[in-house]
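Below you'll find the structures, each written out as structure tokens.
Taken together, the values in this text are just the output of simple stated rules run on the coordinates, not laboratory data. This structure is a prediction, so every number in the text was calculated from the model and none was measured. Cβ atoms are built from the backbone, for glycine too; each structure is taken alone.
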Structure P
Amino acid sequence: MSLLTSCASLCLLAAATPPAEADQAEPAMLGEIVVLGSRTARDATLGASAATERMSPSSRSVEADLLQAVGATRLVDALELVSGVSQQNNRGGVMDNFAIRGFLGTPDGGAEYYVDGFLANRGMAPPRDPATTERVEVLKGPAGALFGDIDPAGRINLVSKTPQFETDARFTATVGSFGLTRGELDLTGPLVGETLAGRIVVAGETSDGWRDHVFLDRTVVAPSLTWRPSEALRLTYVGEFTTFDTLFDRGVPGLNGDALALRRENYYGEPGDGTTRFRNERHQVSGEYWLGDDWSLVGGVAWRGGSLKGLSSDHSRLVGDSLWRQRRGRDFTVDDLSARLEVRGRIETGLGVHRPAFGVKAYELEYGERWLRRNPSAAAPYAVNVFTPVYGQVAPDPAPFTDNLETRKVVTFHAEDLWEVTDRLSLIAGLRVDDYTQTIRNNRTGAVGETSDNPLDGRVGLRYRLTDALSLHAGWGQSFVLNSGTGRDGNGFAPESGEGYELGVSGAWEGVDLAMTLFDIEKTDILTTDPVDPNYLAPVGKLTTRGVELDGSVRIADAWQVIANYSWTDAEADDAAFASDTVLNVPEHSGSLFAVGRFSQPDGREWSVMAGAAYVGERAGDLNANGIRLPAYWKVKAAADYDLTPNLTARVEVDNLLDEDYAASSYSALWISRGAPRSVRASLTVKL
């Protein structure tokens, strides 16, 4: 029996064991993470632990009411509310991608993120639909641990909407610019008294899109159940079925060093390539079982499967006004099974209180990549004019290019201890060891490459209260991540490893939260665009970032909440194989300012307003020595809600209010993702 199966069995066994009476059915809430918005009930099995919330004052939890208020229709909208996060290449519009503190995920696979405490895009995953999210946890630095996983830069965890034991039902209908129509249904309530509750979230969206020919059609169905047979035991099931259909879109090429030279609506692929189809399915069971005397078991099992299939005509080379194109076909599949089990406790001693945690987790992954490609040539450039693209020419048949099957078997053991030495001083230390085997089989040649190792990583941190309001914190930690895929030589990549520290000061007064954090991080073997052949990836020998982050949240007179952040990030690559030391899409300066006001009328109805702006500084658009630069920009948005009746709310929101023409991100000078023009959305929400 594999350790993964054993771990899963232990999780289910713990759930099936008749629960003993617990001396303490709920944990002592240590959490001091800054909450942006209003937090609802917290499920300890889906998000950051109380120890992480206590020791990570640079982290933020963005709650559902604030996500709705600021009109967060994409994950990157939510991340604008927190310092140090920058948008990255979106792989033709079919993935979420971002960098935290200058560290990016792979250009093909994107930055890793979690949903309900499990990695949700290992291999690949479609863009997240906002309808299913209860909150977004941005866990910064070495202290931002999530079930034993850390990154010196940070990690993102999305916590799903789960059942409530009070009945609530609502439907939202939305129409907007560029043919947008969207519907959301959210039903929750008790099914069996106070023991079993259910919830289902359904959303569907269609849009003609603001880019020529680039449509969107997506749906998500997310059922969930919570079983609470006693005060000591709680189990939660979360499911999710997602479809995401669009026309693959590599954006707009730069021209003569100008990222904004061409019309932002121009599409340079081939509409006749048809729909790129993304399918994703996820099932997860997690639970918490109180053993009594301050000890508990927290565990879960998750399975995810998905596929991405479609054809595209991607920009390959610019010759004068003629854009040569490469025909591509994609057929990717992913099958990912994970399990975790953690014991958490509390021990009082004469030298303070210890809160240890010991865990084991494991996963098995199968990731298949089948590529078809046909390169252009002078004789057959398969080109379009960059000013007036004309479609419909005979498309070349792509030939087999890559056919790889990657398998991973990984087991992780981790331990940590939060030591509350005094009321003012807290220390934390953790260790983890990963035992992994990674195999990549080339199905075209039969060649098989296999690597295995068992690296040991650690972290330490402290937090000291100077006063009841002010505290200092410091942390150091290491990280380890397996890289997927093969380079132009056909070989796999070494794992990414990292090390870094942060120092900070934070203050919390009634209605006011302020934080300043300094960080210095170094990572090796991060994948980026190959400087020799941009059709491939290559590892950067070393990438370092250092910087300062400022975050603030102020509540004014119970009506207003103002949220502001700023980040200065100095990111530099150190590898002689690259012509430049720049890092793609990472601005030196960035920040945002949002204000949300909520007001009550004498008859009980409410109305609210929101206004905000995000600033992104100049960034590198490719990795050439004198490569293209993406200009700095401001993006302004505003919204208003009004209760027409106690059960009917109208909302209007405007994104990119000033109609700024900007480049959101890039993969290279030929693949630049332009930002959307001004758009308006109007919605009605009815409480059923």
Structure Q
Amino acid sequence: MEEEKQGRKESISLATLENGEENLGMEFLKEDQNTDGPVCDEEQGIGLDARTRPSSFWRRRLQPVSLKVRAFWRGHAKLFRWIFLGLMCTAYAAFVLTACLLNFQRALALFILTCVVLFFLAYSLVKKLWGKKLLRYLKPLSNPRVNLWLKRCLGAAALVGLVLWLALDTSQRPEQLVSFAGVCMFIIFLFACSKHHFAVSWRAVLWGLGLQFVLGIFIIRTEPGFVAFRWLGEQIKIFLDYTVAGSSFVFGDMLVKNIFAFQVLPIIVFFSCVMSILYYLGLMQWLILKISWLMQVTMGTTATETLSVAGNIFVGQTEAPLLILPYLEDMTLSEIHVVITGGYATIAGSLLGAYISFGIDPSSLIAASVMAAPCALALSKLVYPEVEKSKFKSEEGVKLSCGEAQNLLEATMSGAAISVGLIANIAANLIAFLAVLAFINAALSWLGEMVDIQELSFQLICSYILRPVAFMLGVEWADCPIVAEMLGIKLFLNEFVAYQELSKYKNRRLEGVEEWIGGKKQWISVRAEIISTFALCGFANFSSIGIMLGGLASMVPHRKSEISKIIMSALLTGACVSLVNACVAGILYVPREAEVNCFSFLNTSFNNSSYDTYVCCKQVFQSMELVGTSSPSFTGSRMEFTREMLNNCCTLYNHTACV
């Protein structure tokens, strides 16, 4: 034992002592020194060598102390870690408490994030200490009869609740029933296209749609959910504004402010870096595992397909399969169909920042991505049910890797490097697709003029063909042509171009442009904007077929023929997921903006047009009645408009009342 201890001491020490002599290598270096320079006496303490190299006496004295300190540290390292962690937690708690006492409203975000972290830490602690005991109490529920009756009662309660809710809620807004009919229509259509009609797992379908509906109610209808997602969207928008610091330094303020490529594409670089950092820290894997666990437990799906769909909320259509790369070879066709459908039904987190920079509502984009995950699982299992025996039904599931980055700096660099290819792909696709669209429109216009059809274009054809689909989403009939155009652009070109079109219509509305100019609608309603945001949120377009097929074929080359057989079915399913998502948004949407007081608004001086200006001036034009000739005033529904208000409106808009 003594020899082993001495061996360990010798391996740890920096300068080995043997029989009272110093390290031979050091002695050799000492003899080999240049003697031409000044040689100083060690006892006098003069000279560079004497000042920097301690004497052998002090080395012998300090070495045992150093070894004892190291041994003490190793023996109590865990205690020191707990002490350090306790001090840090105490300091953080003091900081949060001070921030809340000074200004609770300002510290509300920090307080909520702290509560969320504490909740999950408490959950993990309870699961670790009392998880097995709690499972014993729930063991009677595993009885087949009890389980069956429980499912029947829950199903009946859900059905009765849905009928009552629709009856009460849609009595004030009948257009919501159209969106509900749209959900039923898409489900019946996909069931008719099902590969195995009698093998459909209705548990997966109904639970998936139920989770989507519950998430929609929480996000869109409840005040805490709406405020939370609106706050999250605003924070992401503020966070993305930091991109300007880097892009302005590289490209200059002029290019960043005026040119689209320098405004939007750098955001993808920044967001990709952030996602890579979160992946390196393990936060992304933790979040994906929690979401996939919820869907797996409720819907009864396998671990691999559920993880892939949950990953699609945050990463792109070719990155999500990498989460389950070691398991792709053994997955069934139904599971691979889910993987492809999940990729088509959602958008990448890096592109989320680009669409937010267009002016698209951030909370709606985030809600659409989250709600699409359970819906993609449900509709994929409806179209391509499981008829094979899966190898991944075990409760252990699969493990997620922590990425290839070795440190935080490498993760940041790899995220930036990956985004370069994505940016090049987006820029090339935009150039190609917009050029092809312009050529198609020119060709269609030339053909249309031969038969006296003016302004024939791809968008016009889509507006007629897809108009019934847009109407079944719950869009007003007057807005259906524009929404149908965007649906056609998204399906035949890509969602990037479609969101650009949506941003143009939204900006016109916010700028107060007249709704109709020359018989052509210039913008759509807020309800139609929200529904369109959900409907366009997904990679389901024909240009994505090659991307998905090429990505999966490179991961599992021997299954390329199998993947190519189901990829069109998955594309159709992914497109319908976005449409069903839009229908749910149409069912749940209620206007939250407070109505503007037009009488007070028009009494103030205004020079620039806005949406509120247009609404109030339209009310003046449409609801006024001439009361007298000497002192004319115009009576609206609950207020009186003066001639001065009419003159102010006439300076901004042309109307017959202005003549």
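Here are a few things to note about the model shown:
- Winner on FRET efficiency 1/(1 + (r/R0)^6) of positions 297 and 377 (r between Cβ atoms, R0 = 41 Å, to 0.05) once structures P, Q are ranked, highest first: Q
- Which entry (P, Q) yields the derived value 79, 64, 48 for Cα extents along the principal axes in Å: P
- Structure responsible for 1.30, with Cα Rg over 2.2 N^0.38 Å, for residues 97-176 alone calculated and labels P, Q on offer: P
- Here the criterion is FRET efficiency 1/(1 + (r/R0)^6) of positions 121 and 161 (r between Cβ atoms, R0 = 41 Å, to 0.05), and among P, Q the highest value is seen for P.
- Computed -1000 for helix-only ellipticity at 222 nm (-39500 (n - 2.57) for each DSSP H run of 4 or more, over all residues; to 500) - originating structure among P, Q: P
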